[in-house]
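Structures are listed in the sections that come next.
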Structure I
Amino acid sequence: MTIDTTFAIRPATPADVAHIHSMIVELAVFEKLEHMVVATEALLHEGLFGARPSCEAIIGEANGEVVTFALFFHNFSTFLTRKGLYLEDLYVRQSHRGKGYGSRMLKHLARIAVDRGCGRFEWSVLDWNTPAIEFYKTMGAEILPDWRICRVTGESLATLSKA
């Protein structure tokens with residue numbers, strides 16, 4: 001693999017929202033979850049740059065073209081009593097895969113986690129995405145076999161909130 005010296009990582013700006021949104025849709029199609037996408041550029045802008053941002057993003061550019069993004073936020077570990085960095089999504093456009101951009105984005109996020117004093121850097125991966133699982137292992141990630149994600153959304157969330 002040849003390292004692309006024209007590749008640069010930077011914090012996302014409001015001007016990147018359309019790029020990030022389009023890659024979110026591409027990611028959903030890849031994961032066969034496009035039916036779940038309700039994201040809009042306006043909602044994404046509010047989450048990233050509104051009065052109370054709930055997440056952050058970094059952008060990877062090759063020759064000035066946005067080719068990858070990572071969206072992340074802080075969580076907290078009661079066991080470590082320290083904040084952690086949670087990677088919600090990292091996506092590299094299909095035509096730019098295999099160039100080392102994903103590993104450079106993960107390394108950049110790991111530096112952010114260390115610089116911010118985080119005790120953990122975590123993310124989830126679909127169990128069928130074997131190439132991603134193997135890639136993450138080469139990056140030093142431990143795949144936790146005993147944990148399952150629990151999720152409450154939509155009507156179930158509304159019902160639970162009233163219980």
Structure II
Amino acid sequence: MPQKNKNVHALTHASKGITNRIESPVEITNVLTNQIISTKGIWDTGATGSSITKSTASLLGLCSIGRRKVRGVHGINEVNVYYVRITLNNKNITIKARVTECNELSADNTVGMLIGMNVITMGDFAITNYKGDTIMSFRVPSLQKIDFVSGLKTVQQIVKN
């Protein structure tokens with residue numbers, strides 16, 4: 001049974017057709033200057049932390065708060081770390097987080113952020129491909145266990161009855 005919480009916020013992003021890349025609008029704010037950039041974020045459950053591109057960091061005038069070694073598809077690199085405010089596309093989910101710097105995520109620089117597990121684990125995250133369209137939903141805070149296996153048992157019981 002879901003918890004009752006009046007401070008629950010959620011977003012849903014739909015793609016026409018099946019997609020292999022979940023993108024949604026995101027705002028990134030420099031917490032020192034309050035300068036904001038609107039960009040796209042790619043949701044990546046394979047990334048332990050979130051990252052922003054070098055060009056996004058530069059446009060925001062971010063100052064590094066340190067450096068960190070990160071392991072990615074191209075091996076281990078030492079990169080800048082920044083502290084930013086991340087606002088997801090419905091403007092109701094805002095998170096302050098440390099992010100690392102990464103190379104560009106799109107050829108046209110329209111994707112400025114990779115949203116990793118440090119953000120995703122703050123709530124419930126689901127992807128469905130019902131009727132050939134990909135739908136991503138994210139809710140903060142987490143409200144219930146999502147278990148497709150036990151859900152199948154409930155559906156099978158209803159069908160039997």
Inset, instruction - Check the numbers for volume of the Cα convex hull per residue in Å³, for residues 36-107 alone across I, II and tell me which is largest. - result: I
Inset, instruction - Figure out for me which of the structures I, II the number 15.4 belongs to, where mean count of other Cβ atoms within 10 Å over residues 44-51 was derived from the coordinates. - result: I
Legend entry - Origin of the derived value 62, 35, 28 (Cα extents along the principal axes in Å; candidates I, II): II
Inset, instruction - Out of I, II, choose the structure whose coordinates give helix-only ellipticity at 222 nm (-39500 (n - 2.57) for each DSSP H run of 4 or more, over all residues; to 500) equal to -10500 when calculated. - result: I
Inset, instruction - Output the label of whichever structure in I, II has the greatest value of relative contact order in percent (Cα under 8 Å, 6 or more apart). - result: II
Legend entry - Of the structures I, II, the one that 1.4 was derived from, the read-out being distance in nm of label points 7 Å out along Cα→Cβ at positions 28 and 100: II
Inset, instruction - For the read-out mean count of other Cβ atoms within 10 Å over residues 52-59, a value of 15.6 was computed from one structure; give its label from I, II. - result: I
Inset, instruction - Kindly point out which one of I, II the value 12.2 was derived from, the read-out being mean count of other Cβ atoms within 10 Å over residues 12-19. - result: II
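Taken together, the values in this text are just the output of simple stated rules run on the coordinates, not laboratory data. Only a predicted model underlies this, so the values are computations on that prediction, with no experimental measurement involved. Cβ atoms are built from the backbone, for glycine too; each structure is taken alone.
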